[in-house]
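Where a number appears in this text, it was derived from the coordinates with a stated rule and is not lab data. In this text, all values refer to a predicted model and were calculated from it rather than measured experimentally. Cβ atoms are built from the backbone, for glycine too; each structure is taken alone.
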Structure 1
Amino acid sequence: MHSHVLPGVDDGAKETEEALEILQHFYRAGVEQMYLTPHVDFSIYPKNTPLFLSQRFREFTQNMPRTGIPELHLAAEYMCDRQMDPKVPLLCLHHSFVLIEMSYYYLSPDIENVIFSLVSNNYKPILAHPERYIYLHNKLHVFEKYIDMGCSMQLNLLSLSGRYGPQSMQILKHLLTNKYYRYAGSDVHSPSHLRLLKETTVSRKYAAPVEELLHNNHELFPLAHSTFNVARQLFSTPL
């Protein structure tokens, strides 16, 4: 439900061959459907309008093999800033879910306005990888506030490796223990992310909660499929 595989549009896959390698890996792991969610951040990627990304998605999928890769859907990961306008058509997950993010360096001054505007316009915002906003490690109450406003939380599976540091793990454990996460995604950008994901292990304490998040991903897809087997194949050590 969160990936940067559409080639040549952001900091994810650069070439079609690289994107195909990623897609084939997920298919072999049991992933049947997958969202491509390129960044929409006009300060960094000014071309990434819904029209442009939709055209690139059509071009990309037209040249894809019909077998050996997941069924692909297009959505986007939106930066929370003043340029985000929920009154224009958005690239959503399953009609109304909108993936949003903040800077890794500072709290977005627009985050609450964005959440409020999305909810007011009948969208369902999902905050991507809250555990990576490490400047909030001593302000954990803000996540509960966002949830109360109608925003869900999405765990990055790779964060389970601890590669983002102790403050990130502090946030992750807090959100996972208190059941503040709702969904889980890979946020894969490259084949190297796949290798890191395969090397990631999950303790027994967190295995069941993570599998539950993957099961909740059903809500985001047009057709529901079982994802429990996926969790067991994505990681190097069985959950």
Structure 2
Amino acid sequence: MGTVLSAENRGRLAEVGVSTLTTCLYRRGIRNAYLHGLVPVNTETRMVGEAFTMRFVPAREDVTDMRDNLHQRAFDQCPAGAVLVIDAQRELEACTCGDLLVARLKARGAAGIVTDGGFRDSAEIAQLGFPAYHARPVPPPSFLRLHAVALNEPIGCARVAIYPGDIMVGDVEGVVVIPGAMANEIAEQAHELSQYDEFAAGQIQGGRSVVGLYPPTDASRAEHAAWRKKKI
């Protein structure tokens, strides 16, 4: 699903905000990229990584087979550096997973976990210092309501389409998905926009009006370019 994210642009995505990325995606015509209603378990973490997906359907007693448990296998197969993104059907009466499975992801070197359901053991997950995003804590066990049926296929999570290999970025404000084919371009644009925002914030703190400054104008862009040269 697109080009490989360069190491430089991965680093840029780790620094820019989700709000900046949504603006850059909007300018490219991508309007539905922010995963609605999700929050970080630990607000001190940030997340960047390729999507590795899992899809749940509602549990049904006659088809639940613990001998071939895709739910557990997802945590053993999610590659290092990837984000496990889970379509939990927005189920909030049974958890997506708990601290032991999240700890397994961390031990394997994964970059994070995202679900439109909820985690149990959320306090313990917060203590792991691992990027984890959900709708809210959900203590009851997953098998009451959920059954995993597919790995690494296109899914919907929090009303957003996620394809394997898309780039997931998370910060304190939530999670955004960047289509893999445009990830390097968006990273570069977001880096530039963040630098302009730094310039604009300094101008506003100095008493300048936002009129003619934000959104940027040709004149303010020229000012910003001069500011960057002095900064370097």
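When distance in nm of label points 7 Å out along Cα→Cβ at positions 197 and 221 is calculated for each of 1, 2, the greatest value falls to 2. Consider the structures 1, 2: one of them gives 20 for relative contact order in percent (Cα under 8 Å, 6 or more apart) as calculated from the coordinates. Say which. It traces back to 1. Of structures 1, 2, the largest value of percent of Cα pairs over 33 Å apart belongs to 2.
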